[in-house]
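Student: See the structures that follow.
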Structure 1
Amino acid sequence: MFQSTALAVKTSLDPNSPVHSLAQQGTGLLQAYSAVNYKTIVTPSILNLNDTTYGQYTHKIYLAQSTGGSQRYTISHVPSATILTINVKEPYATPPITSSYASVRFSSTSITVPGNLASIISPTFVTVTFTPPANLNPTYAVYSGQIKFKCEACDETLVVSYMGVLGGMKNMKVIDNTNYC
């Protein structure tokens, strides 16, 4: 519950600035009150998209609640800053960020979660399909964001964070054998 009720942090105080990458902030600021008091649960709370070579781009996200009446949630995508981790030959000292984001498709833009025990036994789900960011040199850029589920009537906002890497990690140079002498 702590991950799915976290509040994402922006890269600056500018309201138009992007959200920090999942690699930098995790799922966001802990919202203990929300984690304890929300009636709806979401699973999984994080999606690992893997790298481009072994990408897993389609996932099901399940929502359930055991008390109260049925609740309607609107579903949206909150992209976060993409981090460029390696230039042509070496890592960046301070990795730059870019506004090239993954695109996300939902099987539905809203979902109604029944408020009874049957919801726990057979949870409601939405299918989410990701497309990695385009127009980036695939040098292990880390892209991430959140899928947001917002219920206006019950004043709950749940998130499922995701992260992926452009490029094949299998081919990544791990040991630097450059001769600087």
Structure 2
Amino acid sequence: MTKLNPTGTALVYSTYLGGGANTNSGGAGIALDANGDAFVTGWTNSTVFPTKNPIQVNNGGGFDAFVTEVNPSGSGLLFSNYLGGSANDDGYAIALGVGPEHSYWKDTKRVHYTHVCDGDALEGFSLCSRLEGILPALDTAHAIVEAMRVAAKRSREDVVLVCLSGRGDKDCDEVARLMGEDIHD
């Protein structure tokens, strides 16, 4: 990680974020908050990736996504956490905050935000593709998995609705890579 001053003319800090020899870690997304803290996401197969105040203490298996918050001077971690299950999970982008509509909906309990691991999203992608003949976008595949979890707790008369937004064909190369398949033979 490297941070330059606002004019880009001087180095504020440059540091390494990763874990251990013979491991592979990569950063894919970074965002700054109003305090100048850097939030980084990416992937690692390290079992000694640096954590601080973690929710998930250990690598879940294979590659896990991570989210790390670094203080403005780059001298310390404020938070660092694995995000993943037993399958490979990658973090590609990070954004801070939510729009006012989402804040309102959450505060009025009209929505509930949760998470789904990438491995589960691949299962949702595969299931929707096999059963419905629809290639969902990966973000929609996350929603399909959560909808299945919600539906399992409800009566058969209840309706659970998922908006299939986005085209999944744009994600086929990534799905194949994550599933260890070559679709370009």
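Student: Suppose you compute distance in nm of label points 7 Å out along Cα→Cβ at positions 1 and 17 for every structure in 1, 2: which one lands on 0.4?
Tutor: Structure 2 accounts for this read-out.
Student: Out of 1, 2, which one gives -1500 for helix-only ellipticity at 222 nm (-39500 (n - 2.57) for each DSSP H run of 4 or more, over all residues; to 500) as computed from the coordinates?
Tutor: 1
Student: Still on this structure, please answer the following. Once distance in nm of label points 7 Å out along Cα→Cβ at positions 57 and 129 is calculated for all of 1, 2, which comes out largest?
Tutor: 2
Student: Among 1, 2, considering only relative contact order in percent (Cα under 8 Å, 6 or more apart), which has the greatest calculated value?
Tutor: With respect to relative contact order in percent (Cα under 8 Å, 6 or more apart), the highest-scoring structure among 1, 2 is 1.
Student: Here P(r) over Cα pairs in 10 Å bins from 0, in percent, for residues 25-64 alone was calculated and came to 22, 41, 28, 9, 0; which of the structures 1, 2 was it taken from?
Tutor: The read-out comes from structure 1.
Student: Taking distance in nm of label points 7 Å out along Cα→Cβ at positions 121 and 145 from the coordinates of each of 1, 2, which one would give 0.8? Each step should come with its number before you reach the end.
Tutor: Working: 1: 3.7; 2: 0.8.
Of the structures listed, the value fits 2.
Student: Given a computed value of 18.4, 71 for Rg and Dmax of the Cα atoms in Å, which structure among 1, 2 does it belong to?
Tutor: Attributed to the structure labelled 1.
Student: Taking FRET efficiency 1/(1 + (r/R0)^6) of positions 49 and 169 (r between Cβ atoms, R0 = 35 Å, to 0.05) as the criterion, which structure among 1, 2 has the greatest value?
Tutor: Greatest value across 1, 2: structure 1.
We did not get these values from a lab; they are worked out from the coordinates using the rules stated. Predicted model, so just to flag it, every value in this text is computed and none were measured. Cβ atoms are built from the backbone, for glycine too; each structure is taken alone.
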